[in-house]
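Listed after this line are the structures, all set down as structure tokens.
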Structure I
Amino acid sequence: MKNQLDAQWWKADFLASLVVFLVALPLCMGIAIASGAPPIAGILSGVIGGIVVALLGGSPMLVSGPANGLIVLVLLITQQHGLAVLGVIVLAAGLLQVLAGSLGLGQLFRAIPPSIIHGLMTGFAVIIFASQFHVMLDDPVRTTALENLIYIPVAIWDAAVNQDGSHRAAIIGVLTILILLLWKPLVPKHLAFVPASLVGVAVATAVVAFGNLSVARVNLPSNLLDAVQLVDLSLLPRLLEWPILELALVMAFLASTETLLSATAVDRLHQGPRTNYDRELTAQGIGNMLCGILGAIPLTGVVIRSAANVAAGARTRWSSVLHGVWLLVFVAALPSLLKLIPTASLAAVLLIAVFKLVDVKALKEIWRHDKREIGIYAVTAATVFFWGVLPGVLLGIGLALAKLLYSVGHLNIRVEEDPDHGRTNLYLEGTAVFLNLPKLASVLETVPAGTELHVHIENLNLIDHACLDLLANWEHQHRSTGGELVLDWESLPVKFGRQFGLGESNVSAEPWGSSSSGPEQRRRFSREGWQPLYKKAS
């Protein structure tokens, strides 16, 4: 029985690995090209992520490789510092990840608010879209994301009207997009397992080859070993320069965040072992150190490929390992075939993929839960687009902390007279802590002597001992004037954060809205705590 079960797992992992390989191949090359690196650098990253990280990682179903989320950062490095410095930065970022995993910091990366993560992804999506649109038209990519966005209408005009040659690439790109959008709805069910990205790239490649179209194509070396550019150790001292060290820190932070958030998402898709975050973080660091040494672009855990892995029926980590093997074998044995692929088709695949970075459903949930989080999301996205990754992250975290401080110290107080029941209602909403003592005290001072004051705390998130002590002192003074203070005893233990003794079991709290006359039993607050006060009918 065990051998039969193992055989079933191997079959499932084998078939799943083929599906993941077909998804990963065009994405690895496309992401590398978008990052300003040669396509082989993306494939090497996929090989390392598939074989090394999958074997060592703490998330069995997670598939690692080049990620859309790092394109902007890698492109910035390749444009400003060159591929040689990129290798040093990736090596340093991997070392930082290993150190973080060894120190047990894996859980800390999960503390980043979702609004900031979604803001980062949206900023990335706009930047990637702006650059890849030009690649799809064989149009030069500009220096900044804003320039790329502004020049999109010009590129469309040149392709549609001037027909300067980019119209041929545009046709290939549009053809690929149509296949990506129509494959699943129109394909027979027995072919639905074939990835749309593979079909789109294959058809576009065939059209270019048989039509002998003059468009930009993938540039690969004939010999894989010739493409491996080992890290230049003489550049290591450059890590002492703050701009280079800053980039390494940002890369380690972003790669770790995307990986561990992806692992959390993938855990929800399967019933197997849960993620060991520190182990996964360490494995990612080892993988990125190898990427830096071998001249590959950085890797992360990727949701899209991992979801395809789970959907294809993968049972163990061997599915991811085998997909890395297929990448290595294919590139080593058939590099001439990859050279036929038009870059416009790969750019089209990425144009469709970036829309998955904007999770509209999650944004609606954030809006429903707390509309202020949408503001943090929007500011983070805009800052990433206009000024860069690190300013966006720091500003987003700063806004999140400011919101937290505001929530902790914010208390709404509302006083309403209730003449029908002969009492005054005091409504407390938010958080009642020592910071609010002056505000609460000033409101209590306005309550007339002899008034029966009902304090409503059902909308409080928390009330601390300082505010309870203030109510106790005020209640003691107020009783001397013939007044009374009444609270909802049942909800107080939850708001205060600990259990109170309820005293005699036959004493219950007064229901809200009940009359203050007639036989009743109440609880009041005193210096000694909440005690039952028996008020018998006369």
Structure II
Amino acid sequence: MSIFHPKLFTCLKDYSKSQFYKDVTAGVIVAIIALPLSIALAIASGVSPEKGLHTAIIAGFIISFLGGSRVQIGGPTGAFMVIVFGIIAQYGLDGLIISTIMAGIIMILMGVFQFGKMIKFIPYPITTGFTSGIALTIFSTQVKDFLGLSIDKVPGEFLGKWESYFQNIGTINFASVLLGVISLLIIIYWPKVTEKIPGSLIALISATLIAYFFKLDVPTIGSQFGEISSAFPKPHMPSLSFETIKNLIQPAFTIALLGAIESLLSAVVADGMINGKHRSNTELIAQGVANIASGIFGGIPATGAIARTAANVKNGGRTPVAGIVHAVVLLLIMLVFMPLAKLVPLSALAAILMVVAYNMSNWRAFRDLLSAPKSDIFVLLATFVLTVLVDLVVAIEVGVVMASLLFMKRMSDIANIKNMAEDDETEENVCADLSGDTLVYDINGPFFFGAADKFGEIIYSVKSHTRVLILRMKNVPAMDATAIHALGTLYRTCSTHKTRLMLSEVQEQPYQALEKAGYIEKIGKKNICKSVNEAIMKTA
């Protein structure tokens, strides 16, 4: 199969009119869900409200048109909020645009080089840790608007935010709190009335009407951003320099990595809901193109949105047509109704994002992981704390390094070397045929740098009177360069003592690795045996 093969063209081969109606219905419903979320996420990210819609329209259309999932819905998500806010604070809007475009290029390269399958190697405690950390960070950013606090500039760091909130608690706006609480209650309990219309939209409309007709003095989108344009954005490319690219390469990689992880996780969840199979590398390429386009038109980073994708599936969407309809409907809403967005109270948007943060926190999975092995708990908590207090990039880097080291330790603990003459549980009765000048060792487990030190036992056992040394490698599935180097040291030791080195039951990967390194030739193919007994018979 080719690397790039969009699902849309596969689905259209046997597309029916009845499925078209279902896709249109699902697309309209998802657009209604995406409307308040896109506006809220844009504001919380530090950009104007319409940029959230621009992202949902442009990136959402491309992700559905070119993507590798039948039902993936793309757009701005809460995971990017903290990153985007930080990039704008440090590098400005042009810095965000360049970072988003660079991230798109990186994601395309990830797809071209078929990194789609590599995402599965990121451990679950890491994804749970940083997702929960992002959720807590999102929640903390919404406290000011929910309470209507009068703070000119909220500190960027987590602890600084809460210190500022407590210092300014006396400026609380009770009308904002009232609207925020009403919005929360509507979002929580509206699904009991109907799930066809999202509670977040009803909450946003209700809070806006209450604030408008009762003339409540609360902060609104208009009071913070002024008039909101309904025009479609024009392409814009900031000036580039080597220094700019060098400064933005780290945030670009962060956006690309997080976007890849979230989009493929969302695609996997969707596969489970429709019993399908997405094309991971195609999805990465589509996500990359979508982010490049979003950046060029002044939008923010986009990825697959799990909640909107699930809503699409639940409402009958089964092909990318639903995602395309969602983008078109959002475009129509923006062109007609966007100027009215200035009336929306910020506390209502804060309530929407607080619910997003709660749903994103996945606290049940976090709780369940606390009963996992201590090493996994350590990775989980370290990733969570670093995400909240330091930086998402640092959290992922440290989490991956810690998980890798712990994995290597586990593999090292599994690997062992036994002297078969001293092992009462050996599978083969070789003791009777062994003479005092013949040693047989059974190596078990992956033979890599984490376990190579155990090879020293064999090296030190070779003495001048040792005539034959047999290594049984039946249970060695893989070897790395360090293991090959250790075997080379053993070979030289055997050569010094004129000891014959023999290998038995060598598996495919170790054999190929040894052959490539030249040790099969050095040891001699006649000394590579199918069993320990065969090796012993050759020494008789």
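Given that distance in nm of label points 7 Å out along Cα→Cβ at positions 157 and 333, derived from a single structure, equals 5.1, which label among I, II identifies that structure?
Derived from the structure labelled I.
Suppose distance in nm of label points 7 Å out along Cα→Cβ at positions 77 and 269 works out to 2.6; of I, II, which structure was it derived from? Show your work: numbers first, answer last.
Numbers: I: 2.6; II: 0.7.
The value was obtained from structure I.
One of I, II was used to compute distance in nm of label points 7 Å out along Cα→Cβ at positions 61 and 461, and the answer was 3.3. Which one was it?
I
Assign the value 7.0, calculated as distance in nm of label points 7 Å out along Cα→Cβ at positions 29 and 437, to the correct structure from I, II.
Answer for the origin of the read-out: I.
Laboratory data are not the source of any read-out in this text; all were calculated from the coordinates shown. As the structure is a prediction and not an experimental result, all values here were calculated from the model. Cβ atoms are built from the backbone, for glycine too; each structure is taken alone.
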